[in-house]
Structure I
Amino acid sequence: MRRKILEKIAEWKRTGNGKTALLIDGARRVGKSYVAEEFAKNNYKSYLLIDFNEAGQEIKDLFEQNLRDLDHLFTFLSAVYRVKLYERESLIIFDEVQLCPRARAAIKFLVADGRYDYIETGSLVSIRKNVKDIVIPSEERHLKMYPMDFEEFLWALGEDALWQVIKTCFEKKQPLAQALHRKAMTLFREYLIIGGMPQAVSEYLSSKDFQTVDAVKRDILSLYRDDIIKHASGYERKVTGIFDEIPSQLSKHEKKFSLSALGKGIRSRDYESAFLWLEDSMIVNICYNSTEPNIGLKLNRDNSSMKIYMGDTGLLISHAFDENGIVTNEIYKKLLFGKLEVNEGMLFENIVAQMLTANGHKLYFYSNAARNDRTSRMEIDFLIAKSKITDRHNISPLEVKSGKNYTLSSINKFCNKFREQLNTPVVLHTENLFKKDEVVCLPVYMTMFL
């Protein structure tokens, strides 16, 4: 499958010239190993892949004992993996590097040696137990990898031409022809319910059967649960409690995560490590309340007020509808045509959070529950900053609307109250593109261009 991250890896190779290793970090099953090997095949004379999930202790011990004799290290690896290495023309891949922290620490010496290029892939790479007793190499460049975005999904379906039409209409701020808009929304709904995990997309392409796709997604969710039990040592119950509560919290009108759902007398500081674990694992995307929508959204971040979205919306659906152990084709088809009586708002907000995160945005929202001042009482789903910050007019408020009938009261209040900070206000909805006063109403599939 064609992935955008391959272009970023190519840029690393072109500009780095062997002076840094590349660490591709992401949740389990987003395709890290695939892109590393695909890049190696197309850009090097040879490559050697060490999968630390399968490597024996003899391989792991090499990075404890042989860093003073790199000639022996490379000779041994070349013999074991039956790969001839060529100076400055070979790549060595450390797959699942979090399982061998010493190999990650060795990057400092391997990069300094300069003979070969190095790509590391891993999940949970910053979790405490995976960095214990090692010095993180400064020669490591990080690259985060996410599930497939809508653009990559369209490529997988062979809809490159449609993507180009959508991009052109976004740039010109003009609506698509109505027939193309309907097609784009149908494909977007497919993306919404299948998600962007490559295994799920691949299964859908081959079977066109939502039920078998759901089985793939449930396997991934089981893997995540196993990771929580195995790696969230000491607070695995807290992490599991948060993870299990995500669908019900997102189904509320106000989607802020309520600690009271986890039990009576829960304090946020008692769960801080659990929230950080889920964020570091990239299983979820956390959206924080920014109390002052100005240049520094992070400076005004309220860590006690957050919304927790699943990193992949397809996984959220399988996570939410799990009463019978499988989501049937019937339910999926109702979701596809918007006929299922369910709060679609949570799904559309989740997919927007997913797409914004893939585009490099940190997630923030604005909420003011002022009881005595109606003009200040509002909630804005997302806030994003301009790429080039100026003295004023930096922040765009985003509202997500899953239905056809909606009001713009919150976004209008926001525009009136924070006009000095305001960039373009945007509504993401299921209809075609149009402008209403100063608000730009975009079809939700155009989120990928924000």
Structure II
Amino acid sequence: MTIRARFAPSPTGYLHIGGARTALFSWLHARKHGGKFVLRIEDTDLERSTAESVNAILEGMTWLGLEYDEGPFFQTHRFDRYREVIQRLLDEDKAYYCYCTREELEAMRAEQMARKEKPRYDGRCRARTTPREGVEPVVRFRNPADGVVVVEDLIRGKVVFQNSELDDLIIARSDGSPTYNLTVVVDDLDMTVSHVIRGDDHLNNTPRQINILRALGAEPPVYAHLPMILAEDGAKLSKRVHGESVSVIQYREEGYLPEALLNYLVRLGWSHGDQEVFSLEEMVTLFDIKDVNNSASSINPSKLLWLNQHYIMQSPVEHIAHHLSYHLGKLDIDPSHGPDILEVAKVQQERAKTLVEMAEMSSYFYHDFAEFEEKAAKKHLRPVAAEGLAKVRDALAALEDWTAENIYQAVVTASETLELKMGKVAQPLRVAVSGRAATPSIDITLYLVGKEACLRRIDRALDYIAQRESAA
């Protein structure tokens, strides 16, 4: 059997990290078994589904690198097929028209609750054979009245549902549009989905969907229901409460690498011994859906930050530069105008926890900074530093070949000439050129900033020192 797993988000917002984990687990299951990964957009909620949300989902999938083999398929393009299946169920007496009004249904539920019964449709239209004037009917699936539905869940084990607890769900609204449980069944059937991996909030839908599939003469797929992801405080993670912090793209905006987020997500409910760091290839090889824990996992921002720093330090510099370019652009920096971004990424790899941090600490390589860091200037740009700065400026101005080696030697020579320790010259120079006290080595820093900018900034620092001295 060819494994066919699917990811079927609803385009009513951005790609949620819970959805991203579902996509990842489905993708890993398909890849591990040489199967197919199908992307389906469940956009039948016409009021809430938007093109912007579709784009946000596709953007998130692309950024994560979860490439799909088929799709995206849109449910709104398949309405004729759904109507065909609904009509078939009606013709075979496996579905029926229900003429109950909203008021009648509300009264029925109120009476049931008053008797402390579970509110459910009581099947009063099951035997109805004539239309009801002035009422546009819905179509209900004729659920089996007795027996059980057994779900052999790959994560939860055997879960048994009594058919007597399942009412006759609506499969077509009064306007003829299909409902979620009907469209999902038809799509999984037509797309020959073998494994449905999804959140456990769908578990109660599963017996209903199995009954519809069997009414259509089909065998259900294999199900695996993932436990929910909780917020750091143990509350249910939600878009409404936690806002953009649950959005995949927000993690990109905050400077995380996609592989760090994937590694983080795979560990939310799955493990392989004590191993914490997994390459994508290792995930595919080691992942088994049956090893997913059936209890909820809580997000841990510090763990994600640790993973991100690890990947920044260990990834090829070309990969870091590729992602760093995006964040430099957000600072209005064109990385093609200035030092080679590969060299910048290389010297900053071990200094940053996020790409946002790396971009911000690299901005002075590309353009002049607005102000010196107050603490750094107060400590290092004092009148006593002026002579050393002036001397090293002259040495740097005389360099015809602007290399790190020559820059280093110029700083050493200026220090020796003034009989100063190198730090007494190098640290004020660092602040003068970068505006801050912490940078890569002084020779590399000046090399990347460039000769013209270095001389201009040293002049600015000397003016700053002079003004400070005159104000004293």
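Every number here is computed from the coordinates shown, using simple stated rules; none is lab data. These numbers come from a predicted model, not from an experiment. Cβ atoms are built from the backbone, for glycine too; each structure is taken alone.
Ranked on FRET efficiency 1/(1 + (r/R0)^6) of positions 72 and 192 (r between Cβ atoms, R0 = 25 Å, to 0.05), which label among I, II comes first with the largest value?
Working: I: 0.00; II: 0.90.
Checked I, II; max of FRET efficiency 1/(1 + (r/R0)^6) of positions 72 and 192 (r between Cβ atoms, R0 = 25 Å, to 0.05) sits with II.
Work out the source of 203 here, i.e. which of I, II gives that when volume of the Cα convex hull per residue in Å³ is computed.
On the way: I: 167; II: 203.
So the calculation was done on II.
With mean count of other Cβ atoms within 10 Å over residues 312-319 derived from the coordinates and found to be 25.8, which of I, II does the value describe? The partial results should precede the final answer.
Working: I: 25.8; II: 15.6.
Computed on structure I.
State the single structure among I, II that was used to calculate FRET efficiency 1/(1 + (r/R0)^6) of positions 256 and 408 (r between Cβ atoms, R0 = 30 Å, to 0.05), giving 0.90. Walk me through the numbers before you get to the answer.
Numbers: I: 0.90; II: 0.30.
It was calculated from structure I.
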